[in-house]
Structure I
Amino acid sequence: MELIIEPDYKMNTNDQLNRIFNAGSIAVVGASSDQRKFGYMTLNSLIQGGFEGPIYPINPKADEVLGLKCYPSVSDVPGNIDLVSVIVPARFVPEVIREAGAKGAAGAVVHSGGFSEAGNQELEDQLLSAARECGMRILGPNIQGINYIPNKMCCMFLPVIKTRGPLTVITQSGTVTTALTEWPDQEGLGISAAVNLGNQMDLCESDYLDFFAQDPETRVIVMYLEGVKDGSRLFKTLRRTTTIKPVVILKAGRTSVGKRSAASHTGSLASNYDVFASACRQCGAYIAHDLEETYDAAKALACMRSPRGNRLLSVSTSGGAGILAGDHAEQFGLAMPLLSEEAIKGIRDNGAPPLANLSNPLDMVTLAADHFEQVIQVADRYDPADVILLNLGDPVEGAVALAEKLSRQLTASFAVTYFAGGEEEQLGQLAMHKRGIAVFKTPERAVRGIGAAVWYAAYRRKRNLQQGGIQ
């Protein structure tokens, strides 16, 4: 039977999460000098991540770990502690929590496994009781950890992400957490925060949604969920959150095999996928179908100006890039109307390359950045589309400066595909992301991302209209 104890907290959950994510001091219980152990990895992540407050390694068998003075127990640490990171066998965790509570800790990141996910519900109940006794909040157990870039607090055993950006990643899988934080890190887009959910014994996905909806560093919330314990609360929270900022959800467990795997992973009970996805959409969350789409949707929502509608104009270096975009547009709710005769004449009269195919897709048949700038700016005056995609399938000298100028000057929303190949592609994408431009690796991925931005913008317009213009 599930243990339910009503907390008597002095602060509400958002206040407690604020203290946790902005912790000024951290104790790492189970810190180790053995590089193979999570106690080493987590302590090293905090150090490498640049955490600026005191870090207290806890290990009764060591005097020093990674150059830091070690303490036998949490009780031996001088002064108060804001947050405790726990990496010890499950049976010892409740007592660690009591000691941390006595030191004034607001919360505990419990990396340790061996609780309900392993069939040990009684021990998990004991952990919850210990936390309630001292007014602490539990993140986990059975989690990779958390990372809050504004506080330089990488309290997870891997990866160490330091690139600051617009995405907050909340997932029920360590592997997915790694993918959805390393991709934006490697591409120069960056994250604001990462939260691995684990068993959600205490704090759950809805608590984090509420918190990051108010976080000024977060522009888009990205979620990977295997199961939800309180669907009604999640949907209410989603509906509130999506009036403030976009949420992208990847829900696992669509098939019988997926549901079985989710249950064995974190003990989650997978819901009916179609019903869950439909409810999330009604609450304003964009539902992705795989990891790449999840990331591309989040990127577009974070970087693109909200599209006014679903019309897309692709302007490419060659025909193939435009055709690939066109092949996927309809699937993701996008229309690619032909250019008007007036627009075609205006473009032709204002320096269009002689071999350009003035249609949609608009094939420039040139690699000159100034030609692209002139044609796209002229085309934009005729309102040909709600989103203009600069679709570069070849290296273009000055591509970064071109994209930056267009992103500032166009009336239409703007995105880039850059698949020039090799070092030019990597450096160009990195530079564009650092300037806040949505740039994708292929036309297909660009269209998927743009489709997500168009969908969310349409949802917000409809929601705003239903509420009489009150958001």
Structure II
Amino acid sequence: MFNKVLIANRGEIALRIIRACRELDCKSVAIFSEADRNSLHVRFADEAFCVGPGPSGRSYLNVPNIISAAELAGVDAIHPGYGFLSENAGFAEICASHGIKFIGPPATAIALMGDKASAKHRMLEAGVPVIPGSGIIDSLTEAKKFCAEAGYPVLIKATAGGGGKGMRIVGRDADLAAGLTAAGGEAQAAFGNGGVYIEKLLVRPRHIEVQVLADEYGHVIHVGERDCSVQKPSHQKLLEEAPAHNLDADLRMKLYEAAVRASRACGYANAGTLEFLVTEDGKFFFMEMNTRIQVEHPVTEVVYGVDLVKWQIRIAAGERLTRRQEDIKPRGHAIECRINAEDPDKKFTPAAGRLGSVLMPGGPGIRVDTHIYTGCEVPPYYDSLLAKITASGRDRNDAISRMRRALFETEVRGLATTLGLHQRIMMNPSFVEGRTHVTWLREELLSPQTAAAGSHGG
């Protein structure tokens, strides 16, 4: 086991990793920007180093400063969390060149699966169904040719990155050029790579993802699936649950088999997630692979009894995966609500500033992952996630009842949040009946103005 791990992240995921390290008797080292000086991850870590001012490009993405902090602290490994440098193959290689273990998959797997076009090609080779799509689009003529063959509507997607950025829906030939320009520009700004490709758009699919764990000795298992269909118009997830409700047993097994096969095909090791779109007629298609821990990992941990973050660290430290596939069975149901500093009535505009009173729920079946507290500052530079509330129960109805109670107990004052929207979701009849899909939130609960801020997607 490692002696000391640096966490190259902030907020609730940094705290989550610090807690895993402490339980493994491993010392933790936090990094922080000047804007996060009073954050809880700084307080709870064994050591902490400032790596720059507030903007992420000068702090949490400042590789020279992060590596300098790691060397000063004498760490054995770096855990990147999610976002920031977590899916940066170059950063993984830099860690290795400095004799520091990157807690994640090999750089080759990150690079392969991080480029959506190359990932789809490898999946096709492995016999995993993929959505009909183009290669990297080099011209409007090429784009028009694909769209004529596939038929509208189509989805333009950035080949790099994720989080719903660099995506545009196009429903007719006349809007194609503008869609390509907008998606490419957004992708360039967000990821430094303006490459885009085009996919045939699936109408009202579900977003189902499969969690995998793989060690460095070729042992790969799945850890069940999650339904992430409740999404903002920007395609970003808002609520997740495990296991997926109303999912045919045969289809579930096919998803598991595809996920394990895909992981082997890219030489994967550590924790990862295969994301699929599932149509109403039971067909499924590979969308992308997230080569890191997911924001929504708590629902899987609660339902399947597997500590994914500890296993990330253990696998990176060279341990063999001792969990057997036959041991992975769901126990009840769990739902996670992301409480973001955003105003759902104003196109989910992010909010920043000082929080007032903060009260988090508790009681049976409730887990809270958060870094906020009464009076803390929410900087304007980072993701708007404030807290994740996970409710679990014997079945889905039990989990919904507990989530309703937990949301009633929750108080986050001072900034606009998604708390009220989650309360409305929990009371919505079609959600309770399990009739959700990737455009459900936009169609069912959002005002026309907010819904128009985005469109279909995963």
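We did not get these values from a lab; they are worked out from the coordinates using the rules stated. Keep in mind it's a predicted model, so treat the numbers as computed, not measured. Cβ atoms are built from the backbone, for glycine too; each structure is taken alone.
A value of 3.6 was derived for distance in nm of label points 7 Å out along Cα→Cβ at positions 158 and 366; which structure in I, II was it taken from? If you can, show how the numbers build up before the last one.
Working: I: 4.9; II: 3.6.
Computed on structure II.
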- Note on the structure: Cα extents along the principal axes in Å gets 58, 49, 46 when computed on, of labels I, II, structure II
- Task: For structures I, II, calculate relative contact order in percent (Cα under 8 Å, 6 or more apart) and state which one comes out highest.
- Result: II
- Item | Structure with the greatest value (metric FRET efficiency 1/(1 + (r/R0)^6) of positions 166 and 390 (r between Cβ atoms, R0 = 35 Å, to 0.05), set I, II) | I
- Query: From which structure (I, II) was helix-only ellipticity at 222 nm (-39500 (n - 2.57) for each DSSP H run of 4 or more, over all residues; to 500) calculated, if the value obtained is -9500?
  - Reply: II
- Query: Just checking, which of I, II has the largest value of Kirkwood radius over Cα pairs in Å, for residues 230-341 alone?
  - Reply: I
- For which of the structures I, II does the calculation of FRET efficiency 1/(1 + (r/R0)^6) of positions 286 and 414 (r between Cβ atoms, R0 = 41 Å, to 0.05) return 0.45? II
